[in-house]
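Participant: Quick heads-up: structures coming right below.
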Structure P
Amino acid sequence: MLEENNVIAARIAELLRARGEKIAVADGATGGLISASLLTVPGALSFYVGGGVVYSKAARDALYALGEDTFAGMKSATEDYAALQARAIRDNFQADWGIAESGAAGSSKHPMGVASGRSCVGIAGPGGISVTLLTETQSDDRIANMQTFTRRALEFLESTLAGAEK
């Protein structure tokens with residue numbers, strides 16, 4: 001899977017490098033695969049700042065450094081939640097772009113009742129860019145969902161970067 005994603009990641013790297021911009025990543029149900037895919041590109045430090053896997057409230061609090069009130073009334077794996085996370089990871093890591101994924105890969109009960117096979121990706125960029133993408137596979141296959149969520153996130157990031165004005 002990483003080899004397949006490397007092709008997309010290489011194009012993302014070129015788009016970011018051409019813009020002179022960097023990205024921070026918050027993986028959720030993708031389990032670090034968005035970051036891992038980007039890091040398959042040699043010289044990733046030129047476009048990748050860092051990030052982490054947000055798989056618990058403790059991780060969320062550490063990576064985003066936002067107060068608890070910020071998340072009041074929000075539910076994970078929604079477009080609003082993913083957009084907030086994308087802005088937070090971008091800002092907290094002082095990057096130009098942030099991408100965040102929140103979802104439920106499946107085969108176990110999600111603590112907030114999110115259905116298996118649901119993923120929301122948020123992307124925050126310069127000039128107020130804020131876009132989201134919902135993916136629903138209707139599947140409980142954890143590995144297949146993680147792969148699908150990652151691929152969709154990378155494709156969405158590539159298309160967002162390609163369409164963004166410099």
Structure Q
Amino acid sequence: MKILVTGSKGQLGHELLIQGNNLGYAILPADLPELDITDKTQVKHWLEKFQPSLVVNAAAYTNVDKAETEHNLAFAVNRDGPANLAEACAKFEIPLIHISTDFIFDGKKRSPYIETDPVYPLSIYGKSKQEGENEVRSRLKKHIILRTAWLYGSSVLQPVRLI
């Protein structure tokens with residue numbers, strides 16, 4: 001199985017490369033500058049050229065505080081990028097695993113969130129990730145959206161807030 005991992009230079013992408021290779025998958029790492037998920041033409045070209053069996057989108061704008069002043073960049077990467085990936089995946093019939101965040105919730109629930117809970121992002125970052133989820137859902141039937149709060153990696157001793 002050939003798996004394209006976007007955001008391969010980030011913490012999550014790096015771990016996915018390690019684990020995928022350890023499991024014997026053919027992993028195609030993709031990150032800036034070679035692949036900019038906000039560029040629809042580049043995304044289509046990569047999927048057409050490499051024909052992966054699966055795409056895992058670990059690319060994201062993750063600077064939560066800076067997103068408040070860099071709205072356009074946050075929405076370009078977190079909403080438009082996933083839209084481009086989902087659209088191209090639909091064209092080539094490739095499933096997509098999209099990584100999202102717990103920031104789409106307001107944090108007021110006293111029990112664990114479930115996928116059907118209503119979302120209420122309190123920040124630009126959360127809103128951009130929520131809209132990214134919506135774009136994936138509306139464009140591609142074969143998808144999985146994973147929401148995470150914290151990431152741990154084999155090369156990191158302390159938990160790191162990803163998204």
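Participant: Starting from the value 1.00: which structure in P, Q was FRET efficiency 1/(1 + (r/R0)^6) of positions 105 and 129 (r between Cβ atoms, R0 = 30 Å, to 0.05) calculated from?
Facilitator: The read-out was computed on structure Q.
Participant: Can I ask one more? Suppose you compute distance in nm of label points 7 Å out along Cα→Cβ at positions 33 and 145 for every structure in P, Q: which one lands on 3.3?
Facilitator: Working: P: 1.2; Q: 3.3.
The read-out was computed on structure Q.
Participant: Moving on to the next point. Quick one: Cα extents along the principal axes in Å came out at 44, 35, 30 when computed from one of P, Q, so which one is it?
Facilitator: Going label by label, the one that fits is Q.
Participant: Looking at structures P, Q, which one was helix-only ellipticity at 222 nm (-39500 (n - 2.57) for each DSSP H run of 4 or more, over all residues; to 500) calculated from, given that it came out as -13000?
Facilitator: The read-out was computed on structure P.
Participant: On to the next question. Could you tell me which structure in P, Q was used to calculate semi-axes √(5λ) of the Cα gyration tensor in Å, for residues 1-64 alone as 18, 16, 7?
Facilitator: Working: P: 22, 14, 7; Q: 18, 16, 7.
For semi-axes √(5λ) of the Cα gyration tensor in Å, for residues 1-64 alone, the value 18, 16, 7 is produced by structure Q.
Participant: If you work out distance in nm of label points 7 Å out along Cα→Cβ at positions 17 and 153 for P, Q, which one comes out largest?
Facilitator: Looking at the calculated values, the largest one is P.
Participant: Taking distance in nm of label points 7 Å out along Cα→Cβ at positions 25 and 49 as the quantity of interest, name the structure among P, Q where it is greatest.
Facilitator: On the way: P: 1.5; Q: 2.1.
For this comparison of distance in nm of label points 7 Å out along Cα→Cβ at positions 25 and 49, the top structure is Q.
Taken together, the values in this text are just the output of simple stated rules run on the coordinates, not laboratory data. Here the structure is a predicted model, which is why all the values come from computation and not from measurement. Cβ atoms are built from the backbone, for glycine too; each structure is taken alone.
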